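We did not get these values from a lab; they are worked out from the coordinates using the rules stated. What you see is a predicted model; the values in this text were computed from it and never measured. Cβ atoms are built from the backbone, for glycine too; each structure is taken alone.
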Structure I
Amino acid sequence: MNRFNVITYACWRLSYMVTKDDGPYDVFKILRSVNHPANPTHCVMCASVWAAALLVLLEYTPFSFIVDVLAVSGKALQDAAQSGAGVIYE
């Protein structure tokens, strides 16, 4: 898989986590509760722009493994949803 696809899956996962998941210790839920006009955590499309920028920058650091972890998680969730394995998207 090329790096563009990896970043794409990671971007989807990170955007979905921030906008839909509660996260560990409700960190994403708390982040979404902040009322600010520029808060991109309520829209997957808005969050994906910022997630893509972050992930592209992260790709060129020693922490690029984070991109890979998010990509594997994102691909697994998408595959599970397509196969009807019971992943619920709200």
Structure II
Amino acid sequence: MYVEALVLYQKTLTIGSKILPDNAKALGTIYLDLSMTYDSLKQFDEASIAAEQAIEQLRKTLPNNHPEVVQYRVHLDLVKQRQMSDTGYHWK
């Protein structure tokens, strides 16, 4: 199911990138959806990249302290925490 979702989100991103303005907030939402799907598949590197792209997209129109930008940053932090936990890395 998640693999199918990835394919659809990637197609949506391809189409959205062609028809939406470069600063469209909807593109950030698609990147976040991709990130959450990669996270569910435990593909943490890809999830982090997509989350960073989502934040970058939102920052084109929203300030850094906007609640939505903050929410996306929290998601990125959670992905990184899961990645460290999955690899057995622990802070000393």
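Give the label, chosen from I, II, of the structure having the highest value of relative contact order in percent (Cα under 8 Å, 6 or more apart).
Going through I, II one by one, relative contact order in percent (Cα under 8 Å, 6 or more apart) peaks for structure I.
If we compute distance in nm of label points 7 Å out along Cα→Cβ at positions 55 and 79 for structures I, II, which one ends up with the highest value?
For this comparison of distance in nm of label points 7 Å out along Cα→Cβ at positions 55 and 79, the top structure is I.
Here helix-only ellipticity at 222 nm (-39500 (n - 2.57) for each DSSP H run of 4 or more, over all residues; to 500) has been calculated and equals -25500, so which of I, II was it run on?
Only one of I, II returns -25500 for helix-only ellipticity at 222 nm (-39500 (n - 2.57) for each DSSP H run of 4 or more, over all residues; to 500), namely II.
Given a computed value of 24, 18, 8 for semi-axes √(5λ) of the Cα gyration tensor in Å, which structure among I, II does it belong to?
Comparing all candidates, it corresponds to II.
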